[in-house]
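So, here come the structures, one by one.
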Structure 1
Amino acid sequence: MTGATNQIILLTLASFGLLVALTLFGEYLRSRVPPGKSDPVVETYMTRIYSWWTMVIFFALALLTGLFGVVLLFTFSAFAALREFYTFSYKSQADHLALALAFFLILPLQFAFVWSGWAELFTVFIPVYAFLMLPMVSVLRGDPNRFLNRVSETQWGLMICVYCISHVPALMTLDLPGFEGRGVLLIAFLVMVVQIGDLLDIYFGRRIGRTRIAPGLSPKTWEGLVCGVVAAAVTGAMLYWMTPFSPLAAMAMAAVASVTGMFGNLVLTAIKRDKGVRDWSHLIPGQGGLLDQLDSVIFAAPIFYHLTHLIWAK
């Protein structure tokens, strides 16, 4: 086994240990709630922990299979996320061909470009070529009714669910001096710092939070955000060995990823409120859909990728 594989195995075991500790902590908090009652803060916390168990298992298996396994995992994740998003988007019969192309041509091509390491193309394929092509396809049907809304929602779905998600496996294709063959650890680093920041943002935001970031939209508070970002930064410093960054740079990258992810969560929450839904789907029983669970990672991924590429890649 390679050094990276050994590190992934050790990291997986450490993650399991951490999840056991967090689960026991949650059960302890539950035990302090009076019989017959429930604490919504604790239940939200436990919901996140349960989803983590599933994600860590599948994620670890994908990481151990290398680039192909990771690309395959996130290809299916993007397909599920895009389906969730388009379920609530406005569309007409004139958009059917454009939607089919989004699912069965643009999505697989984007991940094929990532798998081949063709960064010059996968970084512009959707925001340039797909964004220009799909409106042309829809306009040929001659239906001008809410045309801009229809096209915008189709494009925005591709940006969030395919383009952003594809930058997670793309981290494995970066050419980083002295970090060859260890790109998979960058993915683990990104997911861990963002998810830990999210978890503590939720917990502290509801325990000590007073000032809401977007009143009427989300219970997320500035106090919770600060606690979550600090936790992500500290975690990043502790895990700097998984990256080509120095401890200080790892803290900064973790903080940037965490902040981006938290505001991404607010953006997707605003879209859900606009559509009048609480969860994107019921893919994960009792926990919503894939977009509900990975919203922060989705928004953080392209920022994390491009900063790493600009500063540390050859």
Structure 2
Amino acid sequence: MNINQLRAFVAVVQQGSFSAAARATGISQPGVTAQIQSLEADLGAALLERRYRKVEVTEAGQALLPVAMRVLDELDEARAAVGLLSDTVGGHLEVAASTTPGQYLLPRSLGSFLRACPSVSVSLRIRDTTEVVRLVESGEAHVAMTGARVSGARVDWVESRSDRLCVIAPPDSPLTSEGMISLSALAEQAFVVREQGSGTRMVFENALRTAGIDPGDLHVIMELGTGEAIVNAVEGGMGIGVVSRLAAEKAIALGTVASLDAEAFPLERPFYVVTPHGARSRAADALVSHLAKTLSAET
């Protein structure tokens, strides 16, 4: 049994599939599979069962998981302790992000961070805002980024660069020629929306409440998990949607969707860098500082 085997096992459980674990750890899917098979051979027990489109953890795997995570955490602590004696920043960082910053902002910033700190490795998990904050609270993520705050969360928040939410519609929609549309008129339309727990949806629903509109009264015809999926649905004529300008700008430029003039839009919102309460490792501190520099430069 070795550290690489344990790291591959934990990654598969956390990511939910061998392919996602491969992307998160930066090794090939066959490499992840080989590590798991070697670990199972060493232990003489099956740890994971492949099902259709998902992986299930066996009883033996459930027994190993907390031990494996503790071993990896202690290894990172040891690296951090040794790192304090030198100028080299090293260790492994678990990073989480909600969909919009995870797709459109973090990949570039993480790339430049890893070039600057080659002794650090990073795993990135993309979840909805509520789940991202839970990962930070539980210590499963060292640094995270979201598009909204979660009330009552036991984490530290730092505002980062801003984002704009826009309303998009099919280009042949009658709404495109109506000029400024009131929120009450907008709320009567058929909507394609993000899932519950999404920062984009939280910000949009808060704007509706401020205007005296119950978000529960919206005519929602479909919930989707990413801004890109909403753009595709609007392109297909399914309804109108509220998305980050980052997700919609290419489709708007190509004319496959139209950005509507609507009351309160564009909605300005900040992105947040989220970290657990208390002391951070040198690697986490270095990443937080790097994000502050690179993201502010992009505004």
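Readers should treat all values here as calculations from the given coordinates under stated rules, not as data from a laboratory. Everything numeric in this text was worked out from a predicted model, so none of it was measured. Cβ atoms are built from the backbone, for glycine too; each structure is taken alone.
Taking FRET efficiency 1/(1 + (r/R0)^6) of positions 70 and 230 (r between Cβ atoms, R0 = 25 Å, to 0.05) as the criterion, the highest value among 1, 2 goes to 1. Quick check on the output: -23000 is helix-only ellipticity at 222 nm (-39500 (n - 2.57) for each DSSP H run of 4 or more, over all residues; to 500), derived from one of 1, 2. Which one produced it? This figure was derived from 1. If Cα Rg over 2.2 N^0.38 Å computes to 1.02, which of 1, 2 did it come from? Of the structures listed, the value fits 1. Source structure of the calculated read-out (relative contact order in percent (Cα under 8 Å, 6 or more apart), 18) within 1, 2: 1. Which of 1, 2 yields 15.2 for mean count of other Cβ atoms within 10 Å over residues 6-13, as computed? Computing mean count of other Cβ atoms within 10 Å over residues 6-13 on every structure in 1, 2 gives 15.2 only for 1. Consider the structures 1, 2: one of them gives 1.16 for Cα Rg over 2.2 N^0.38 Å, for residues 206-269 alone as calculated from the coordinates. Say which. Only one of 1, 2 returns 1.16 for Cα Rg over 2.2 N^0.38 Å, for residues 206-269 alone, namely 2. Ranked by mean count of other Cβ atoms within 10 Å over residues 126-133, structures 1, 2 are topped by 2, which has the highest value.
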